[in-house]
Structure 1
Amino acid sequence: MGLTLSQKIIKNHLLEGEMVAGNEIGLRIDQTLTQDATGTMAYLEFEAMGVPRVKTERSVAYIDHNTLQAGFENADDHRFIQSIAKKYGVYFSRPGNGICHQVHLERFGKPGKTLIGSDSHTPTGGGIGMLAFGAGGVDVAVAMGGGTYYITMPKMVKVNLTGKLSDWVSAKDVILEVLRIMSVKGGVGKIIEYAGEGVKTLTVPERATITNMGAELGATTSIFPSDEITKAFLKAQGREQDWIELSADTDAQYDECIDIDLSALRPAAAMPHSPDNVKAVEDIGQIKVDQVCIGSCTNSSYLDLMKVAKILKGKTVAENVSLSISPGSKQVYNMMAKNGALADIINAGGRILECACGPCIGMGFSPNSSGISLRTFNRNFEGRSGTADGQVYLVSPETAAASALTGVLTDPRTLGDSIKIDMPESFEINDNLIIEPASVEEAANVEVLRGPNIKEFPLADALPANIAAKATLKVGDNITTDHIMPAGAKILPYRSNIPYMSQFCFGVCDKTFPERAKAEGASIIIGGSNYGQGSSREHAALVPLYLGVKAVVVKSFARIHRANLVNAGILPLTFVNEDDYEKISQGDALCIPDIRELVKSSDEAVIKNETTGEDIKVKLELSQRQRDILLAGGLLNYTRETAK
């Protein structure tokens, strides 16, 4: 039996375990990336491990999230990351160089390599044939130190693409269709592989748009073959030597197959407040639009923004619309400045933001109250835009630009003749904003610079014999990491200050939670299905840890968040019977007896609801390694113990 594309890469990087779906496997990691919102914590964790130098083939630290500098905090974090990167062997992408996933695709990504990043949209690298995973910061720190990266061996899903996209239909519409079919939890425990004749009609930036939003499926990762189109992209980036051909065997076996006829797709939009709430633009109708934001790691490539410039050329943005444009990289920005496309956008009324994540993470450009914002981004979670009642729709750059001109949600097919943008035969290459690390000899003299906002990260104690605590919070299905630990301009500057951030924990759900959790000293959180979907931010585990959360009991977890809970030393439990979710109310006194002994060897435990007198069975779905991590009180404690 042949292998899928992902199985081939996994086989070449397998260090532990067997390639059987559901088994834990350990992988060798070739590359890592961090961004500044998660990077400070990751590098503090790397320092704590005591490894003198990064051991990966290439590790890169990007500054792209916390670029608004209203105070000293962000600038201090950037200075810290730059100095620690210089000392420990990490390449440093300076502010202004671009969004991590866009730049990494352009300058560092290699087909057939493994990549983990402390950002959930790291699977963007699958557009170039990488096996790329979003991960928690401590996982990235361990990989930088030469350690193994562990995942549950995923099932394989084949998305067979046929036909060719019609005029005005884009790659964004492809991934929105996949989300409509599979939902935000349909990809959990799976790798999505794209195949079929339709693949050859998609450029690398279009493929990267699709793999980027695979994160919204809950998928482990997504990947495209590496073919002649991949080779042409790398050649245009001056990196033809990095290309290898990669594809699945013709007799590869998949657990699931989905067929999508590209020619049958229509321009689509994900309506508030979920990326899988997808309808055709023409079916939604011409709703009034207040704001349009074009950019993010999903749709800020040269190809995307050149299409936007061509649509806007010679026209003026509607008077009721505020339009922002965020180029994905300095390369994109420079090329558009030189060919006149940037002037076309400016003349039309577009407001040019810097090459950064910006509005996607609520870092500026929030919509007006109850405002409708069309965004070419990947997430439209409630409150993520920075406006609590903002109504965010996810659309393609073509739909966004068309709507900016008309002032209402507009099907771009109404614009008439299609536009065609050819991929450049060569991109402008200038890596002057990427700083190389110091040599091994020079590193000893590099001082790591720390600001007063950088606090120590919390560590859990070893798992106790019993856990007794109240259910201080009960939440429903599809709770995101934005619910648990919000982003935005007011909070992101404090990513290296867990005590300060704790006051915002679960603020979207219950603003009283932090105060109540502190008062209790120990807490258990109860949740529904797909708990922890969204960002890879480990702060959604570290902040609850700081507030005394000992266990999280849910119907099901999102992959990365579950791993982050284990790494933090918080017990992740799932109901044996999902209906038992109803048997626990917020405020109930709960006890999990003999939990330390059960973690050592059992697959089940019992929660005693001392308020109602009921016993509730829960599952301990843990590998032996995860059991040892929890017993030690988290991955850093475990790493220190095993290193002795």
Structure 2
Amino acid sequence: MQKSAHGAAWTDDYAWIRAENWQEALREPDRLAPDIRALLEAENAYADAVLATTAGLQTTLVAEMRARLEEDDSEPPQTDGPWAYFTRYRPGGQHRLVCRRPRDGGEETTLLDGDALAAGKAFFSLDAAAHAPDHAKLAWAADDLGSELLTIRVRDLATGADLGDRVVNAAPDIVWTRDSSGFLYVEQDDNHRPFRVMLHRLGTSQGEDAEIFAEPDPAWFIGVSGSLNGLTAMVDVHGHDGSETHVVDLAEPTAAPRLVAPRRAGHFYDVLDHGDRFFIRTNAQARDFKIVEAPRSDPAEANWRDVIAHRDGCYLIDAVVLENHLALLAREESRPRLIVVDLAAGARHDVAFDEETYALDLGTIYEFASPRIRFAYSSMARPEEVFDYDCATRARTLVKRQVVPSGFDPARYVTRLVFAPAPDGETVPVSLLMRREQALDGSAPLLLYGYGSYGYAIEAAFSTTRLSLVDRGFVYAIAHVRGGTEKGWRWYEAGKLGRKPNTFSDFLAAARHLIGQGYTRAGGIVAQGGSAGGLLMGVVANRAPDLFAGIVADVPFVDALATMMDETLPLTPPEWLEWGDPIRDPQAFAAIRGYSPYDNVEAKTYPPILALGGLTDPRVAYWEPAKWVARLRATMTGGGPVLLHTDMGAGHGGKPGRFDRLEEVARNVAFALACVGGGAL
């Protein structure tokens, strides 16, 4: 296919792999054109044949990874009124169970059985479950295809049967009204874009649902969430260059939502309901965000008053407001921080953690009047611990410690945070995990993971699956490259639009620094990234193939130019403020064309590459990795092999079952080991 734009012309020989009826195929995969299906199935067969020499290793890896999982794992219950809600797994179960027991103890009741719901289905993902304020009903949302088009149903908790209500083409957001007679949800349009918030009343058809808010501009996403005090729902309208919030009264959900502050370029904010006032996390004159408060009666921006002042480099990620306390999750120089504020006294304190590099997340809370928050803490060498923290007494109570049934001795491992110098003088944080006895003489293979987009930070959290690499002599490294927020909002802005190439140079700088410090050697690195991180994989494969022993590109965004020039794709209009608009902006066109992996494949030697796709993926369409692999094979002069595996029954997130997912991880680990001499390709 011949293409042209902005005075340039080029040929896309593999454009035919993009099915004309791709939207139909997302909903009905069997509608995919036979020639395209045959291609993908032939690629799967070829990949399986090449990796057949690792079949025994993959079986071993699955067994050892499964042995590290607690078969009957459960989360600590969280109280709400007369009940305590939680999820758990049964031994051998693939999918979680949603359960509750009386608040003060007693017999457990299973509200949703994920294994039973998944029975007989090729794909099943339970994506949301929300109990009503009256505790008599549970709305739940599931995906049967992997295309992220959810169906919401409502379960009567007295009988255990689902009601007749059925809402289709929904996102996972569910917020009940205060009287438990209905719920708010987000509807997706024919182009798979969330475009309006609807109210569904129980006992009515979806066609009778009331529109609460609609966003006509496809460049903006919509979400809806409930306040902790149960008074309001927040309709969050956000893009890559700003946001706005509309407040819905859950006692009168059909009343016109109240706009807090109109959107403007560069301004992001979100709102927390505290009753007579709102707390607002905002970046107005505060690059790394601050917390302000505003009266509920008039929350316009003119009435905002600082509560937590801005401090450059201390990025405020998230906030939870209780009746008497405000809890803030922050990040500084890639390290998370937890800050607690007494709302009456105005006093604040930090919750201390002693690891060099670690992960921290705020957990679910249901009760506004509680003095306690919940957080999860782990490091790459420390299994996750979940704590309830009393904001008033500062008592930290351990409510769960992750168990590794096959055994884990943290003393055998070491985790480090190093900083790699980038070409422009910046320093790139790199989190490392290795065996304590690992010699830093350049002999070790190393897996280097990267992402670097959308302000998403890759946490240095514990993972049982990566131990299979580390215990076989690998160093595991995460490069916290620009495009994320590991070093604050500026780190994100320095890795988007025209400055996107910083993401790629940061990753290569991290690789070279690790080589120079003896953690590995040139040609001893296996690089891995997924989605936008797959774009990173494609770029570094083109620019520095000699550094890498292999590359794993999971659902990779590698056909960047064509995707950003196709306005019919679900994510393209919203993404123009992240990547640039190559249709209307010649500079954006030149920049994206300059790094788009598919468009920059060259006649050179490439390392072995494993590209992974999902047939029903609405985010990175199956044809992106398929086209990339085809062009690589036709153009490269040596190296490889270049493999493509498309999951014909899943989407962006791969297989949903917890044990099925291990098979995917084991394949990737086996490929990495084979790339450095631990197997044959």
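Taking -8500 as the value of helix-only ellipticity at 222 nm (-39500 (n - 2.57) for each DSSP H run of 4 or more, over all residues; to 500) derived from one of the structures shown (1, 2), identify that structure.
Details: 1: -8500; 2: -5500.
Going label by label, the one that fits is 1.
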At a computed 0.70 (FRET efficiency 1/(1 + (r/R0)^6) of positions 220 and 492 (r between Cβ atoms, R0 = 30 Å, to 0.05)), which of 1, 2: 1
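Could you figure out which one of 1, 2 the value 16.1 for mean count of other Cβ atoms within 10 Å over residues 236-243 was computed from? Show your work: numbers first, answer last.
Values: 1: 16.1; 2: 19.4.
Going label by label, the one that fits is 1.
Please compute relative contact order in percent (Cα under 8 Å, 6 or more apart) for structures 1, 2 and give me the label with the greatest value. Walk me through the intermediate numbers first.
Numbers: 1: 14; 2: 11.
That would be structure 1.
Out of 1, 2, which one gives 13.9 for mean count of other Cβ atoms within 10 Å over residues 244-251 as computed from the coordinates? Present the calculation step by step, with values, prior to reporting the outcome.
Details: 1: 13.9; 2: 20.1.
It was calculated from structure 1.
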Top of 1, 2 by distance in nm of label points 7 Å out along Cα→Cβ at positions 156 and 524, largest first: 2
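Given structures 1, 2, which gives the highest value for distance in nm of label points 7 Å out along Cα→Cβ at positions 92 and 332?
On the way: 1: 2.5; 2: 5.2.
Once distance in nm of label points 7 Å out along Cα→Cβ at positions 92 and 332 is worked out for each structure, 2 has the highest.
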Test item: Rg/Rh (Cα atoms, Kirkwood Rh), for residues 116-339 alone calculated as 0.99, pick one of 1, 2: 2
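Every read-out reported here was derived from the displayed coordinates using simple, explicitly stated rules and does not represent laboratory data. Everything numeric here is computed off the predicted structure, so don't read it as measured data. Cβ atoms are built from the backbone, for glycine too; each structure is taken alone.
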